[in-house]
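The data blocks that follow each hold one structure.
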Structure P
Amino acid sequence: MVGLAVAEPFEDATQAYKRGDYETAFSLIKPLAEKGNAYAQDGLGLMYENGQGVPQDYAKAVKWYRKAAEQGNSSSQFKLGYKYEKGQGVPKDNPEAAKWYRRAAERGNQIAQMSLGIMYEKGQGVPQNYAEAAKWHLKGAEQGNLICQQKIAFMYEKGQGIPQDYSEAVKWYRRAAEQGDADSQNNLGPMYENGQGVPQDYAEAVKWYRKAAEQGNSSSQFKLGYKYEKGQGVPKNYTEAAKWYRKAAEQGNAGSQYNLGRMYSLGQGVPQDYAKAAKWYSRSAEQGNAGSQYNLGRMYSSGQGVPQDYVMAHMWFNLASARLPASARERRKKAESNRDIVASKMTPAQIAEAQNLAKEWKPKKERRRTASGVN
């Protein structure tokens, strides 16, 4: 506890810091730190870390964090752990990071609890141990730490390090979702959709998908589009379906690119446009979506939306047949049959070229991108 003798200058330093007068804050806080005040040492370390009132100096930040940490200051214990984890001002040392995270976590520091949980998840500085990870994430979650809430929800959902419990998963996803976390909103939606831990409720699933989708979560944008397309939890509306598929597709979501291509091909929710269908199938196919590869093969084979090109048709049919899952056996057979039909119209040189293209092809994951107009 800050003693009465130093409380007033420490408060003056705090107020100076808050109003951005770092030079005054530094001049007031340094003498207190040198006299052993742990709060002042923690504050001085922060000023050195951020270069506030002094040149940025991680080594000096570490020096003062260590002094405060050794007195039991949990804020400095966490910060010292972070410095060891990142190798800032000290050599990178995960066991040392875990040591200081643990000290802070045991004193109730929620960010340290989160960090220690992550280290147990990854086996960094400590043996990998999901049960220990769950223990620390639960402690942090109970204090309102958003990331801990995300993680403990996932661990309950998957039974990772803790007995599987969908009700607990829903509880923690909801707490994070109610804080506005899009990933948790996206994860809460399927719990309602599938009736895991809660009664099945498509409308409630749609509610959470929409919240995440409006924040730009491409997975929820895809799911919301699908709900509009199928009329689950909302009235069937192809225009809305296409709208949400487009938002996700423009971010590189391969499933949405496939669905948007299909909607252009069928004229559902958008004017029928084979060229645009081919565009979206192509982007999805390049990422490895077998359905798009199959449809693109058909378009190149018939010259629908693209110039007729048997080499490209053969390549895409070949790739689709190799990538379609066992559950899609009939479609795989169609891809092989269509490839062979196309091959009957090709020269040996063209077949060899198509086979080589398929052999050399590799999926290209799209980077997330923002919308740049209506396509």
Structure Q
Amino acid sequence: MKSRWMRLIGLGLAAAAAFAACDLSEEESTYKHFVFAANAGAGKLSVFSMSASSGSLKEVEGSPYTVGGEPQSVAVDPAGQFVYVANYFSDSISAYEIDPLTGQLTAVPGQPFTAGFGPYAITVEPSGKFAYVANADGGDVWPYLIDPDTGALAPYGSLAAAAGAHPSSVTADPTGKFLYVANAYSGNVSAFSINSASGALAAVPGSPFATGGYVRSVAVDPGGKFAYAANDTTRNVSAFAIDAVTGALTVVPGSPFLAGQNARSVAVDPTGAFAYVGNWGSSDVSAYTINATTGALTAVTGSPFEGAYAPNAVAVDPSGKYVLVANYWSDDVSVFVINAASGALSELSASPYATVDGGHPSAIAVVRIAQ
């Protein structure tokens, strides 16, 4: 097994390469891309290999893998070594080690791991030392220490931090200093500072910060300057500037920005140039350019883009070439090519790709692993 830190270095080089043109054949031989889709209706995790040159998906041998009841979120550690799934009905976290060559999964010893009441979202902060789980029914966030060798999780329930009502999304900023939680029923985002030694959370000044109605997702741009929240019932996106010292949020001028019906998920591309929102009710994807100075959003020409069916989650691959969408009602994953100049989307001709019949994919994650 490659060491965790060797793979972190490889992944860091991969992230840097995303900003420069590279030969596609070299990309295919140097990196492996894998896609993980959590199927809420089936208690399964679908795993696909992804072609760097075409964006096409192929299900890996052994997929789908069994997880817990109603998985609602999936996260991969920064080294691309482990994948974690938050199981809402089971009050547990499933964990698997990822084979870097094939994408096949091996259960982490001791999994599933205990979670709080109704775990709905999970993320791993950038150092890969800690994982955080938002427990929707418990209204709190649990930190976990990750074993760097096995991927096992040690829950720090005693360090649980109170969030708002029904926390549904959680993400860390790229520095690993701050954590943001979208509270669906409260209509706000809780912000915390992260203790780098213990993983403990402390509310930042002014938290929580108001959003629109039934906020379902929060994302931070790769520069750590802006945060975006998808508001389901108000059909828009709240945008905030992040205070680099305190982590506090300030509303961006012009926010909120119009999205589609039931804006359910938001993701930012690796360059920080574009943002994408999956609209559950209108079954499409809104695309925006991001003002690098203010963080304001401007709709891309042609937006919203069709080709999704009740999209519950949106992700951008680490190379910045593709947008992937988990389609809840059609039990599949759509793949779109990103126009690097405009941010516009074009669906692949072979898309969508089936997950599990009746699976209702609820979450999606993409990883790029250096070989």
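Here, each number is a calculation from the coordinates, and none is a lab measurement. Everything numeric here is computed off the predicted structure, so don't read it as measured data. Cβ atoms are built from the backbone, for glycine too; each structure is taken alone.
For structures P, Q, which has the highest computed value of mean projected area of the Cα convex hull in nm², for residues 305-360 alone?
P
Taking FRET efficiency 1/(1 + (r/R0)^6) of positions 81 and 337 (r between Cβ atoms, R0 = 41 Å, to 0.05) from the coordinates of each of P, Q, which one would give 0.90?
Corresponding structure: Q.
If you rank structures P, Q by relative contact order in percent (Cα under 8 Å, 6 or more apart), which sits at the top with the largest value?
Top value of relative contact order in percent (Cα under 8 Å, 6 or more apart) goes to structure Q.
Distance in nm of label points 7 Å out along Cα→Cβ at positions 57 and 289 computed as 5.6: which structure among P, Q?
Source structure: P.
Kindly point out which one of P, Q the value 26.8 was derived from, the read-out being mean count of other Cβ atoms within 10 Å over residues 177-184.
Clearly, the read-out refers to Q.
Figure out for me which of the structures P, Q the number 55, 24, 21 belongs to, where semi-axes √(5λ) of the Cα gyration tensor in Å was derived from the coordinates.
Of the options listed, only P reproduces it.
Given that helix-only ellipticity at 222 nm (-39500 (n - 2.57) for each DSSP H run of 4 or more, over all residues; to 500), derived from a single structure, equals -22500, which label among P, Q identifies that structure?
The value was obtained from structure P.
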